Structures are given as C-alpha cells and as structure tokens.
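Several structures are given next for inspection.
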Structure 1
Amino acid sequence: MNELEKLAKLIRYFILVSTTSAGSGHPTSSLSATELMTALLFGSFFKFDLKNPKGLDNDRLIFSKGHASPLFYALFAAAGVVTERELLTLRKFGSPLEGHPTMAFPYTEGSTGSLGQGLSIGIGMAINARYIDKLSYRTFVLLGDSEMAEGSQWEAIQIAAYYKLDNLIGILDVNRLGQRGETMYGHDVSAYQKRVSSFGWETIVIDGHSYPQIVNAYTKALKTKDKPTMIIAKTIKGKGISSLEDKGGWHGKALSKEELDKALQELGKIDKSVRGKINKSENYSSSEAKPRMTRRSEVDKFSTSSNNISLSDYPKDKPVATRKAYGNALVRIFPKFPNMVVLDAEVGNSTYSEIFQKKYPERFFEMFIAEQNMVGAALGLSRRGKIPFISTFAAFFTRAFDQIRMSQYSDANIKFVGSHAGVSIGQDGPSQMGLEDIAMFRTLLDSVVLYPSDAVSCEKLVEEAAKHKGNVYIRTTRADTPIIYNPNERFKIGGSKIHRLKVQSSKRKNAAQNSRVVIIAAGITLHEALSAQKKLAEKGIEVIVIDCYSIKPIDEKTLRDISKHSKAIIVVEDHYKEGGVAEAVRSALFDIKIPIHSLAVAKMPKSGKPSELLDYEEISASAIIRKVKEIL
C-alpha cells in the first residue's frame, strides 16, 4: 500500500503541474479518481504491455469521463512511458495530450469527452473478447457520476447484463459535484447501487480513497462470473488538496501559479523517481491486434450452402427491395471478409439483417431498440479490428448522432445501414421517414454516403463498403424496385452511372426542346427519373439521367463534364433539401454557370401510399416531366 500511496502522490503532482501549465483542464475531476486508477494499474489487476499497446491480450482501459484526461496521462507518466516534460504540453497545439483523450495518444482505446459513451465502447470490446476472438483480456471503464444521467448509460448497462459480460468492469467515481453543482444523487451511493444492480450487474460499494477497499473490490470483480461488475466508489472531488476538496466552482478550472505552489506544499515531498509496474497478461502474445479470423471450415459450411445468395439470383422481371439485397450481400461477402460482425436495433426483419443472423448467428448481435449503445458498441468492435455493419431505420440513426460524430475521432471503421428512408415508405408516416440522414452522414469527416437503387447496385456497394477503411453510410429503400443493372456492372465509391435514351429522329421536336437537360437522382427517385425519361422520349424530348449512387464522395468529374454541354440540371431526391443530394451537386459544380433545380421533400410529410407521397412532395415522374417542360 505504501508504494501505491507514493505513486498516487506523484500522479497528483503530475495532474496539478500539467493543468496549471496548460492554464485549463479538469484537475479536481482527476484527483477524485487517483486512488481508483493507481490501484488498478499498479496493483497487479490491469494487464498490459506498455511497449505494445496493440497487443492482443492487453486489458483495455476507457476513460468515459474523458475530462479526467490529466489523470489518464499522469498514469502513463507514472508508468514511465510519458515524461514530465511531455506532460507539460497538455492541451497545447500539436501535443498528443489533448484536452480529452484522442487517438493521438497511443494508449487511448477510444476518443471520449462527450459523456455517456465510454461504457458502450467497452461493451463492444468485451463482446469481442468473449464471443468473437475468445481472448482473456478485460475491459475497464472509468465513469463519472454526472454522466449517469445520460440515457445511453442505461442502454449500455442493460445490454451488458444481457450478454453476461463478466469481462467488463465499470468504475463509477461518485465525487458528488458536476459542472455547476451537485449531481442528481450527490453522495448517495446506495441510489446508484440499487439502480445498477436491478439491471443484473454485480455491484460493489466502496470508499474510493481506501486502498484496502479498492483492492478487495478489484479482487472480487475479477472473480465474478456471468455478469458485469460496477464498482461504485464514494470519492471527494479535488481529493488531496484541502482548498479544492468538495468545493464548487472548480470544475474545469486549473490552479494559478500561486495556488499551485500552495497545493504542492500541502502535498509534501514527492519522489519523482518512483515508477509503477504494469504486469503483462499471463496469456500475453507479442503479436499485434490481428483479431482471430473465423476458421475457414466455419465459413465454408455456410458458403457452400445451396441457399447461398449470388448476384445472378435477381431476375430482371422481379423487383427486389435494396434492404433485402443488403441482407443477401452480407451472407455472400462474409467468406471474403471474415472479420465482419452484424448488429441490429431489433428491426432485423425489416432491415433484412436477419438473413445474416440465420446463416451466421455467432457473428450477429441483437442490440435491441437502443441505437446510441449500438453505435458505441460498434465503435468498440471496430477498435478491436472488426468490420461492424449496423442497421436500423434511417430515421433512428439521428438519435445516435453524437455517438456517430464521436466515432470519427476514433478512426472508426463502421458501416451504417439505414432502411425505410424517405416519404416513399408510405403509410407508416413521418415518424418513420428518414429525411435528414444524408445530411447527417455527409457532415462527417472523410465519410462515404451511398444510395443504391436496385438489388445489384446494393450488393456491389455493400461489398465496396466492406473493403473501404472508414465510416460508410448506405441508404436502403423499403419498396421493391426493378432490377436495372447487370450482375457484371461495376460500382465504385465515388462513381455514378449515366442513363441515355435516344429519341427517334421522327419524334424529335425543335432544337430548343432537345437542348440537354440532366436529371440527377439516386435510390427510389432514380426509378422516377427513368420513368420520366421514357415518357419524355415518347414526346420527342431527350434527357440524360445520372444515377448519383455515391453521394459522398460525389462523381465530380462526370458531373462537370456533362454539365458543360447541358442546359440545366434537375436533382430529384426523397430527402429534405437541406444537406441532401442537390447541395452535394451544387458544391461539386460551384464554379460552373448552370441552373440547378432541386426537387426534394419540401412539405410536411404524412401517411399515404408511396405513389401519393411522391406526387405530393413533387418528386415523382410526373413532377420531373413538369419541371423539364418548364425549363424548356
């Protein structure tokens, strides 16, 4: 215990000097959890190879309360892999020691800071260890009491118990004070104990500054079977410095130079030479995290099945919904991408992820109606080398946008699939219509947004998504749509398809009417555009239709080449105008002087037949024809 106390004093010193040097940060939030983390890392509970952070059997440590990053960095300084000089770069431009943990720091498991997300990330990592890679590592998550007000925490707590994740250990730092005052339950640790235990967790209530209690808690947690453990620790915010202890007004505030000097005097003599030892796992492998592949025999027993889906199974005369093609594609490509894992938010019979579930049940995880946790768990799986495909209705991804946007800061490789997009879903009404999803996913840095129109293009794009490293969003359609592409057609990210229909010379009208109008569409509206093209051709009016299946990155070259010889562009989309396909087209052609007309959802949606709604929103074939004639 004496050695842990020495280390804790050194860690407190590192926390204080680094935040004062930065002039900002969260020292008091870090000080409250110092004993908890010192005992974890240096008390022989946490197994980790500091020289190989990507080691397969390393335990994982996630700071869900990411604002305690000064403590996070100080721990690794006390372990000897970060110098005091490096600590003094905290929060400075170019330093890997950012205000909240990011992947710039090599010991970060996932970027945090937006509260209520770390436990979900930990669930993905714990699922990976228990059910997929069958590894012995444990995942520890440091939680703050303020973030326990987030609904995503309780989504995570439920699913962790459901999957019996005894390799997941939460450490709840109940320090009573949030940003503006007392938290919901203050120091009433029994309130947390009752709530968490009621969800099926093992709960251990302790004094978070008592090493004997902390050590006993970790010892018990490591022995618990078939359920996750939550260590609920009563702590003092600002612990160790009397002027800060349990005082309001200090959240996110660093000490001044004068205040630091007084605090260091109170700490007393610090042994800067002491360093903590972190043990490796008994099952430690020196190899980096190249996750266990599904055995070839496991794949073959499915891929040789007579029910295996291939692209040739789509007859031209039988319409198929792209959402169903998505499920077919997952089964078809899994042998090629054995690190795939599929998650769904209890709508697998609508998104058709159930097709994969039936073929590969050991690689499918039901996440129920809890989209925030599903995205967080997918991130955890992604960080452990998996390729997660996650699906729900397009509309419901919006409630998880915070998790989605945070995933980009963790170098995520997640494939999001949103079905039931647009007013074309019909009678279910506006609550089920994804009309903001394209805009949402377009905002992510380096994201890919794909919108296939038929089963062939959908299958091809699902495979392209699996190949691509990074976040991809695929928008699928509820209705069965005609097959318009041949199985050998190639679909690349960043591409498009041009559809031309020549008008017979005998039907041609005057030259003005035959000036080129380009109709750009994707998904459901591509079929409306092709229908309009055919009807216009019968009237002697020739238009070009572009299938803009890759909305981001958009096929800028093709659009620019065609626009140079065109009279006008009409963009038709089953999405709100803001942030949709038309805005993507306008951005690509920002310096080309050509009229770009937008036909998009602009009225309050309502229930009705799909055809009625497409007409009502003026994105149907008849609306396109009217617009072409108006332009000509």
Structure 2
Amino acid sequence: MWEKGNQLEVRHKIDAIEALNKAQGDISNEEARLLLYHLFRQNLGITWNTLAKTKIFEFQEIIMNGWFKKDYSIFVAGRGIGKSYLLGIFCLLYCIFHPNAKIVIVANNFRRVKDIFSQMEKFIKRKEAYLLRQCFSDNFTKSNDQHICRCLNGSQIKGLPLGVGENLRGERANVLIIDEGLLISEHVQDTILRPFLTAKLDVAEQEVIKEQENLMIKEGKMKEEDRTVFPNNKLLITSSASYQFEYLYEGIYRPWQRIILDEHRKRNLDDPSYFVSRMSYKAVPDGTIMDESVLKAAAEGKEDNPTFQREYCAIFADSSDSYFNVKKLHECTIDDGDLPTVQIKGDRDREYILAIDPAYGDSKSNDFFAMGVYMLVPEERRIVQVHSYGKAGADVRDHYKYLIYILKHFNIVFSVIDGSGTEFINGFNESVLAHEHKMNVGLINADFEAEDHDYIRELRKAKAQFNKETRNFMYPQPFSALTIRRMNEYLQGGISAKKVWFASKICQNEVEYDKAKNFDLPFNFNDNGGENNMVDFLDDQDDWIPQTKRQLALIEVKTSELGTLRYDIPSHLKKSKSDNRARRDNYTCLLMAYYASKHYFNLMTQEDNIEQESIVFFC
C-alpha cells in the first residue's frame, strides 16, 4: 500500500530524460555535466550500477528516493530486508551528491555502526567499483570511539558509539542516521541525538546564493518560484518492528504517519517533510534478496503468529501476545541515567547471584554458553540483572576465564547451574586456571524441589553445606516438566510483582561510564568476534539487557503430545542455522537465578518466614 498524503512536493527543476530527448547537436561540457548530474540524481539505481557495478532493485531505489527527498524518514523492515546494506549505499551516494555534507551514524551498539562501515568499505574496494573508488579517500579512519569515511568533495560519514559523554553532545550533522531505533530510548534520541541537527553547516554559502538570487530577481533575470530550495537537515531512523506501547511506535511511527495523512494541516516549504515506510518480507519481489526456501519454511503455518508477524512482517505487536508480558518487562527496566546501571565490577556492599547455562560445540550457530549476574535486594526479595555473558563456539578455557573474572569482581554469594552441566564446575575445579587463581567452587547437595516440611528439611541440609567464604554455594538446578513449569510461573509472577528488574545502560550514565572506561579487562574476551576494547565491551553489556528481554518475549507455551507444557521460542526461529539466530540461553539464566534467589533468601531468613510458591493444578 502506498499513501502519498498531501505534503508539498519539491520537484526537480529539470527532467533529465526530457532534457536529453530535447537536446540537439553538440552541447557544452558544462551542460553535459549538469544533465549527467540530473540524470544520476533522478535515477539512483542507474547511478549505483554505474559507480559500483552492483545492481539495486526497484523497491530499494524507491526507499532510497524517499530518504533523499524527505527530511524525516523512518524505515521499519522485517528480518532479512537488508537495512544495513541499504544504509551503506545511501550514505555513499548522499556524500557524492552533497559536497561538504556531514553524516553521523549511531546505533545502540557500536558494532552495528562498524557493520555499516564494513559494508561501505566492501563496496568501495570491489575491483569493479573503480569509479566509486575515485570519489573517496583511500583509507577509512578507524578507532575505538569513531569511524570516518571521507569523500573527496569534502563530505564525510562518521560513525559514533552512544557512550562517549560530552563528546557526543557536541556533534553536528546534516544527516543523522539512527540504526535500530527501537533500542535507543526517547531520552537519548530527544536530548542527545536530535540536537545534532539544530544548526545548518552551510549557512554562509546559502546566504551568498540568496543575495545573488535577490539581485537576479530584481534585474528580471530570474523568477521568485525559481529560487534555490536548500535541503533541510535530515533524520533517518531504521529499525525492526517493536511493540505498540514503545516510543518507536507511539512517539515516531504513528505521529509521522498522521502528519503525512492529515488533510487539514497547512503546508508550506519551511515545514519538514516525512517519509514513513514499513516493509514486510511479502513486499520483496521473488528472486531478489531473500532466500525463498528459508522464507517458505519460516512462514509455513505461522502467518498469524505474533512473533512471526513482528520479526518478518514488520508489524508492531500488542504487548500481551507473549507469555512474559513485554510491557511489564519494559516497566521493570531502570530508566537510563538512573542506578543501578549495567556493571562490569560489583559494588562492595552488594551481594550477587550467578547463573550458568552451559553449552558446548565449536560452531558459532550453537547455543550460547551463558552466564548472568544478578544484584540481590534482600529487603524486597528482588533481583536486578546487571551483567551478562554469552558465547557460542568458544573453547571451554574462555568460559573458565570469564568465571574467574566474575568471581573476582562480584561478591557472589549464591550460584545456580543447569543440573545437567555440573561437569563444567568439576572441570573448572580441576583446571590449571583454577589452581593458578586458587579457586574452587563447591556444589550443594540438596533437593529444593521438595515441598512443605521436606523443603524445610532440605533447606537445613543446604545451610549446613553452604559457605560463602569457600565458595561452596553452587546449586545444580534439575530440569523436569514440573520444575520448568514452576520456574516459569514463578518468574512470570515475579515480573508482574516487579521483583525482577533490569539495569539501566551504563553508556547513558556519564559518571558510571567514565569509571568503567578506566577498568582494565583482566582477559582478552573479544566477545562475538569484535575487537577487544572497552567501548565494545560496554556496548555488549548494555545490549545483553534488551537481548534478554527479547528472549523472554519470544517464549511460547505449548502442550506436548503427552500433555506437559513446553516453554520455548517459536519453531520457525529454532530452525535457523545463522550465527545470529534467536536464542533463549540468557532467559534460562534469569529463569534459574530468580528461582534460586527464593532459596537463598529462605536460607538467610528464619524458618517461619520461608516463602513457598502456591501452584494450583486444575484437572
């Protein structure tokens, strides 16, 4: 569906095709250059194919034309549409057509910005792209806190991480690109990012042109309607679909859509123009950029599934569609700027629980070997997720190193591990690394799944074994149909009661961020294939919080053939073999941690205050 609305349309003054058809005989070099400019500007697909020797499809050209023409654009796309690919093309072409322009790209994670720059670099370095290569300097400037690509006409593209404090606040741009906008809060977008666009960078040049045009109009050499229309600064937001209660939908998508369709709104050339596009996988022509067999398998019988509609159809979902209510998860997230933030080193006066969900294998598409660290708030029997870890295809030695890092830098008082993975603890205790650091983690032999008086007996048994000083605090959590149901119902109730919280982003708290930047990483973690530096590490830590909430939002409850309840991500997502496929390992850590917090709080309290969940079965 295409709705134009009644925005004022600024058209090209010269129709390149019409002008070429009318041209007769020889034309001057200046006229030829001008016609070539208009031809290329009005036909971005031809331009890109000429410069980069790479084809873009018609639907991609339509999207880019919208970005070029309009001041405020939002592009919500389903999985596999290729947002980063298209952003790379747009940035390079915009620089070529706009000398001295400055484009700034930000995302919730600096690695996403690096991916866009990597895509641009691939375009430029392609052997066949010799014309494109002649437009840009030979090398990209790359550092831990910014990436820069320079065009020979004075324009540039700068990529920045969000967590650079006052340096970020001082930036200015002609074009601001926010990638994956759903993950960047309203506060950050309104108070830090949008001010990038408050000042025009070429005011002096525009004033000179206006004065020249005033003189030409006065002398009768030019008409008023032929004045140069200078481009406004641009804001471009790309994103996956989210939920209707979130800022991306309520604060941007719907308001901009209403402005476009408002028949009663008075229009003038000084008003910003808007381009809102939402692209489902169904809008992508067959045989273009998407693997049809994968799509067919993913879509089969899932067209009405809320997760599929959000992930592939780019439909903003209702928050009540999943087992764990997404709006409640949002309400249990500490606002950016408030404490506690994500932590890379625990507070001395705080206690923490550690949860471990082991997974092995040498493939990057395997499950994550996951760990989570949760701050305890004993007086309210609450936990707060403050630190996370997840790696696929890594050597077990890497996991040992990270466990040592957590045990050294957080005051862990209780820990839980998937009961089928206790060999990891046994292997750790016998490892050279553990002996070098004089560490040993002991297992608690108790049955916390017992009920009533038996549960109290097992608590006493565990208390006799429990010792924080010697780290004899690891509980192997058994997984069965009954315990899985109990844990999920307990976690669901905890989220509803606001007993489970998620820390705010450290990159949005300048005091905590400055402290963290000076922290020396004890090991070369190099998470997820990125470079080993503190900016990446902090970005990753901030990203684990929304990742965990997304995993919770994906959980579906189904009844198996034997009548037991299964809690899992949708089957069409489980089939993916991609390195970036949807996973549930951090959800599992949170599931175990909150359930384990109950046992720890019970261990620390009097027996007459022991909490036991009440589960009623209806048969």
Label whose coordinates, when FRET efficiency 1/(1 + (r/R0)^6) of positions 151 and 599 (r between Cβ atoms, R0 = 35 Å, to 0.05) is calculated, return 0.05 (choices 1, 2): 2
Structure from which 1.9 was derived, distance in nm of label points 7 Å out along Cα→Cβ at positions 175 and 207, options 1, 2: 1
Structure with the greatest value (metric distance in nm of label points 7 Å out along Cα→Cβ at positions 55 and 503, set 1, 2): 1
Between 1, 2, which one scores greatest on distance in nm of label points 7 Å out along Cα→Cβ at positions 79 and 271? 2
Mean projected area of the Cα convex hull in nm² derived as 33.6 - corresponding label from 1, 2: 2
If you rank structures 1, 2 by mean count of other Cβ atoms within 10 Å over residues 231-238, which sits at the top with the largest value? 1
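Quick note: the coordinates plus some simple rules give every number you see, no bench work behind them. Keep in mind that what you see is a predicted model, and the values were worked out from it rather than measured. Cβ atoms are built from the backbone, for glycine too; each structure is taken alone.
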